[in-house]
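Visitor: For reference, the structures are reproduced in the following blocks.
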Structure 1
Amino acid sequence: MLALFMLSWSTLACRASPETSTHGDAQRMLRALDPEQPLEEALSGCREVSGTDRRGDCLSAAVTSHVNGRLSDCQGIGSARWRSECIFRLAEGAREQNLAHAVALCRDSGFERECWGHLIQDEALGRVAQTPREQAEQVATLAARIGRADSEGLYWEEWALGRYRADLMVRREDCGELDAPKACVLGLRRARLRLEAELGVENQCQAFQEGRPELALSDGRSVLNSAIPSAAVNAAICGGME
């Protein structure tokens with residue numbers, strides 16, 4: 001996941017004295033986020049911000065907060081870090097309207113893998129209510145446009161995680177609806193491993209004590225082929241937790 005975050009402009013504005021340059025920078029940053037302000041004015045203000053990181057963050061935020069922000073605006077940012085971040089944000093914003101354009105932007109971002117990973121995640125979370133069969137064509141189109149070997153598997157992994165978190169049934173058998181189920185099966189298997197690691201040993205022990213599957217919906221139904229942990233597992237892992 002991308003580990004770059006915008007500065008807290010409101011915090012800067014509140015803490016800085018009006019006489020300091022920091023206060024002026026904070027005000028310029030806040031104005032950069034105002035979609036009502038013309039983009040050129042926002043960019044002009046950002047260019048006066050002191051410090052390479054603040055200036056780059058401001059410029060990136062200005063471009064991606066305005067509907068007419070373009071790749072060329074991002075490319076005009078001097079800092080390579082913030083230029084890449086700007087293109088990354090632009091790609092995320094373009095996904096719903098023009099997926100092909102978003103994928104193309106990812107290739108220019110400098111964070112290509114993370115960028116297309118975010119696109120896949122957003123696409124998957126938008127379709128958690130659909131079965132694999134209902135979205136098979138959309139997934140194939142997405143994978144073809146991204147052009148990465150593992151894009152389909154990652155899609156099904158994120159779909160399964162999103163579906164579980166939405167308290168919806170998800171089973172590896174669902175992949176059997178597809179003509180080519182391999183990527184789906186692998187994706188759901190990875191989703192299960194991620195969830196087990198995320199929920200941790202305490203969940204596993206509690207599941208054994210309650211006689212329920214380790215991964216279950218709110219009504220108790222097992223998901224992702226989860227089973228009740230065995231007595232041997234409970235004794236080996238949970239014995240010291242009492």
Structure 2
Amino acid sequence: MVFAVLFSVAAVFAAFSLEPPVIIMKADMGENMAWVDLAHTAADGAPVAVELVVYNREVDINGEPKVTNLIRSGEFTVYPAQLVLQAKQRVRVQIAYKAGHKVAADKAFVLHARQVPLPLSGEAESVQAALNTYMAYFTVIALETDRPGRLTFVSSRLLGEGTVEVIAENKSRGRVKPDEMVITIGAGRNRERIRNFSGRKNAIMPGEQRRFTFSYPYRKALSAREVSFEIDTK
């Protein structure tokens with residue numbers, strides 16, 4: 001999978017839904033706008049307040065997406081950014097990348113849509129009193145430049161028990177898809193193609209590092225000239 005879709009549901013029954021789970025904007029073709037659909041799904045028909053915010057996408061060195069302490073992005077406008085969904089209502093929300101921000105390399109962000117308390121007034125007060133849990137969705141927003149992605153070897157070390165670690169960095173301007181990749185180790189006739197390794201989840205964006213581990217029976221860590229990252233042609 002190129003991008004993992006993140007969502008969390010705190011309530012027993014969903015209060016709203018969000019589609020699509022992934023937004024792709026072809027920046028190389030001038031695309032800078034997309035839409036998501038929010039739909040009211042609360043079983044009791046109570047109104048649902050939703051807030052939408054775009055954050056910078058952050059993935060740790062193992063490829064796991066971060067969902068807390070994210071940095072809010074100033075590169076997007078969301079309209080409407082706050083809304084109240086009535087029973088069975090469906091609303092389309094516009095996501096726009098701000099003009100003037102040139103996209104020179106692939107980028108990824110996350111749209112966070114979360115349920116928030118309704119204003120404590122009128123009938124909403126009784127709804128709020130009964131609402132103890134909230135739900136949220138994360139949707140990936142990807143800006144693609146159609147530039148090729150390439151990984152560069154950073155370091156390697158033995159982890160023991162027949163396992164080696166390799167750290168690579170994406171110094172190119174395009175994303176790298178680790179789920180479509182093989183790691184080739186060795187040289188000459190001793191080259192070996194590794195398909196079973198950790199760190200395959202989520203695209204590796206420009207500027208990001210990724211940690212790969214795999215079985216390795218030798219007593220010496222790998223060097224830069226012994227490692228390459230290639231598309232898996234099988």
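Bear in mind these aren't lab numbers, they're just calculated from the coordinates by the rules spelled out. Here the structure is a predicted model, which is why all the values come from computation and not from measurement. Cβ atoms are built from the backbone, for glycine too; each structure is taken alone.
Visitor: One of 1, 2 was used to calculate helix-only ellipticity at 222 nm (-39500 (n - 2.57) for each DSSP H run of 4 or more, over all residues; to 500), giving -19000; which?
Guide: Numbers: 1: -19000; 2: -500.
So the calculation was done on 1.
Visitor: Also, quick follow-up: From which structure (1, 2) was Cα Rg over 2.2 N^0.38 Å calculated, if the value obtained is 1.25? Write down the numbers at each step before the final one.
Guide: On the way: 1: 1.30; 2: 1.25.
The read-out comes from structure 2.
Visitor: Here relative contact order in percent (Cα under 8 Å, 6 or more apart) was calculated and came to 10; which of the structures 1, 2 was it taken from? Before the final figure, lay out the partial values.
Guide: Details: 1: 10; 2: 23.
Attributed to the structure labelled 1.
Visitor: So distance in nm of label points 7 Å out along Cα→Cβ at positions 92 and 164, computed for just one structure, reads 5.3; which one of 1, 2 is that? Could you put the intermediate results ahead of the total?
Guide: Numbers: 1: 2.4; 2: 5.3.
The structure behind it is 2.
Visitor: Also: 4.4 is what came out when distance in nm of label points 7 Å out along Cα→Cβ at positions 68 and 220 was calculated for one structure; which of 1, 2 is it?
Guide: Working: 1: 6.1; 2: 4.4.
The read-out was computed on structure 2.
Visitor: Of the structures labelled 1, 2, which one yields 3.3 when distance in nm of label points 7 Å out along Cα→Cβ at positions 28 and 60 is computed from its coordinates?
Guide: 2
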